[in-house]
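Engineer: The following blocks contain the structures, represented as structure tokens.
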Structure P
Amino acid sequence: MLLPLVALLLLRLVFWFATFPNPDEAYYWLWGQHPAFSYYDHPPLQAWVQGLGTAVFGRSAFTLRLPNLISNGVFFYTYYQITRYLYGEKDRYSFWLVMTLVLTSPLYFLFLALAWHDHLLITLSLVSAYLFIRFLDAYLRDGKGQNWRLYGAAVTIGLAGLCKYTAVFVALGFAATVVCDQRLRPLLRDRRIYLAGAIATSAILPIVLWNYTNDFQSFRYYFDRSINTSGFRFQFAEPLKFFLFSVLMLSPVNCWAIFQVLKRRQKVEV
């Protein structure tokens, strides 16, 4: 498995540093040359990163996609920690398998290889979820949990919110986990949870300030786009097309692996 994995990594490096930027990459890079608290159709973190990179390293494909190299390193290191946590420190196969599945997925290629907002969103959300789950597991064992994991999860999900607004769904997933699991509901009386929520929320203050001074243009843009029902009609073939497209984007191999895991539904002791 190691040789194909090395080949996939080399292909990714060639793409990062040898291919011309696509229009969206150039668009977000341009934002970085005009720093602001936020922007019309996206939060600001990607623009800030691009602006800082250009100021330090100059203009090049290397500079444009260097943040992807760093975020991919953090992404795979987090998965390395996850596989060790789930399957033991001596297990290596699971980690190599995860890397192979990710690198062969068209969906992950788009979101991790291109200098869009998504590579930061996915990486920060993964780190946050890992830290939060470790906190909850420790809480179930000793009734306390480690503060640094909880607050680390809050910081990283807050930063994810500075990447894309969809990070809110990850945060809602955290809240739903606590509310729906009877063993975790005592956390609703724990002040640490509310402090963590305040930390995560404070990270998006730049977005709120920008919208306040710009007639809430970002919020109106997404709200109008989400609820516009003019000309609505249900097309029965569209759900099937969406499903097939999703299978192709995630990759049939990954979908098969997910199906096998769901079919077994084996409880993992940690």
Structure Q
Amino acid sequence: MQERTSCGVKDLSTSHPAVLYTPGAAGSRVIVICDHASNAVPPEIGGGDLGLPPEDMARHIAYDVGALGVARVLAARLGATLIAARWSRLVIDPNRAADDPTLVRRIYDGSIIPANRHARAEEVARRKAAYYAPYHQAIEDEIAAVTATGQVPVIVSVHSFTPQFKDRPPRPWHIGILWDEVDGRIAQPLMHRLRAEGDLSVGENEPYAGVFGGDTLDTHALSRGLPNTLVEIRNDLIEDAAGQKAWADRLALHLSDILCHPETARLFTDEIEAHK
């Protein structure tokens, strides 16, 4: 355990082996999260091996290529806290509801996952307790810590996407901004600013549609009216440190301005109630 430095209160999640945590600047209200940060496998699962060849573990099926690098630089630029999942999405996917059938995948984009193929309910429950729950608790702890300072937390989720799934058309977007129709306080101006740069193909709820019930943003941000956005960057643009830094700097420039708007400093509870 260690003292949380950004808000001056104890945080019990920072040393958990399932969570990568970097505290933000003192008084920061921004939380950058990265659900699919790593392709690492805990040693208690097959000695750290899901039974896939290295080329599959290096693909998008195992993690969001480049996303953690972007998230780290973005968090540093914004003075934000960074919370990332330490283990591969193939171990258990933190960006799914706890009862989602794809929580532990048996097959993904044409590849069978040997260590998951015969995983029983007991093993799924063990993984939830060991890897899934601590990540979500870390986010909850951080939200509570920021709220205790009298501020409204902001959640920025960083993902990346593959340029093309097997046997599917290429994806043309450089970046996609995902958001729920109830709260576009960050997403809409961010899309407008990125498109105004003139050289980007910016998808709205592309390559995926919006926010799904029970996923990370829905669970922690939308459900309580916190300002939020999710960015999906095409992973061939952020394969190296230079690309990751360039995209993080670009996003930080826009987000810094957007987060100065007073609308991002309040809860959207009335809007959520009206939408129900």
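Engineer: For structures P, Q, calculate distance in nm of label points 7 Å out along Cα→Cβ at positions 191 and 223 and state which one comes out highest.
Structural biologist: Details: P: 3.5; Q: 2.5.
Largest one: structure P.
Engineer: P, Q: which one has log10 I(q)/I(0) by the Debye sum over Cα atoms at q = 0.14, 0.21, 0.29 Å⁻¹, for residues 95-158 alone, as calculated, at -0.57, -0.91, -1.25? Write out the running numbers ahead of the final one.
Structural biologist: Values: P: -0.53, -0.84, -1.07; Q: -0.57, -0.91, -1.25.
Computing log10 I(q)/I(0) by the Debye sum over Cα atoms at q = 0.14, 0.21, 0.29 Å⁻¹, for residues 95-158 alone on every structure in P, Q gives -0.57, -0.91, -1.25 only for Q.
Engineer: Quick check for you: by FRET efficiency 1/(1 + (r/R0)^6) of positions 151 and 207 (r between Cβ atoms, R0 = 30 Å, to 0.05), which of P, Q is greatest? Could the numbers behind the result be given before it?
Structural biologist: Values: P: 0.90; Q: 0.35.
Top value of FRET efficiency 1/(1 + (r/R0)^6) of positions 151 and 207 (r between Cβ atoms, R0 = 30 Å, to 0.05) goes to structure P.
Engineer: Out of P, Q, which structure matches 48, 25, 22 when Cα extents along the principal axes in Å, for residues 23-102 alone is calculated?
Structural biologist: Numbers: P: 48, 25, 22; Q: 43, 29, 21.
Only structure P yields this read-out.
Engineer: Still on this structure, I have one more. Taking distance in nm of label points 7 Å out along Cα→Cβ at positions 135 and 215 from the coordinates of each of P, Q, which one would give 3.9? Present the calculation step by step, with values, prior to reporting the outcome.
Structural biologist: Numbers: P: 3.9; Q: 1.3.
Structure of origin is P.
Engineer: I would also like to ask the following. Output the label of whichever structure in P, Q has the greatest value of mean count of other Cβ atoms within 10 Å over residues 39-46. Intermediate values should be presented prior to the final figure.
Structural biologist: Numbers: P: 19.8; Q: 16.1.
For this comparison of mean count of other Cβ atoms within 10 Å over residues 39-46, the top structure is P.
Engineer: Let me ask something additional. Kirkwood radius over Cα pairs in Å was computed and gave 20.8; which structure, P, Q, did it come from?
Structural biologist: Values: P: 20.8; Q: 19.0.
Comparing all candidates, it corresponds to P.
Engineer: Additional query: helix-only ellipticity at 222 nm (-39500 (n - 2.57) for each DSSP H run of 4 or more, over all residues; to 500) was computed and gave -24000; which structure, P, Q, did it come from?
Structural biologist: Checking each candidate, the match is P.
Engineer: Compare mean projected area of the Cα convex hull in nm², for residues 79-198 alone across structures P, Q and report the one with the greatest value.
Structural biologist: Working: P: 8.1; Q: 10.4.
Max of mean projected area of the Cα convex hull in nm², for residues 79-198 alone: Q.
Where a number appears in this text, it was derived from the coordinates with a stated rule and is not lab data. Model, not experiment: these values are computed from the prediction. Cβ atoms are built from the backbone, for glycine too; each structure is taken alone.
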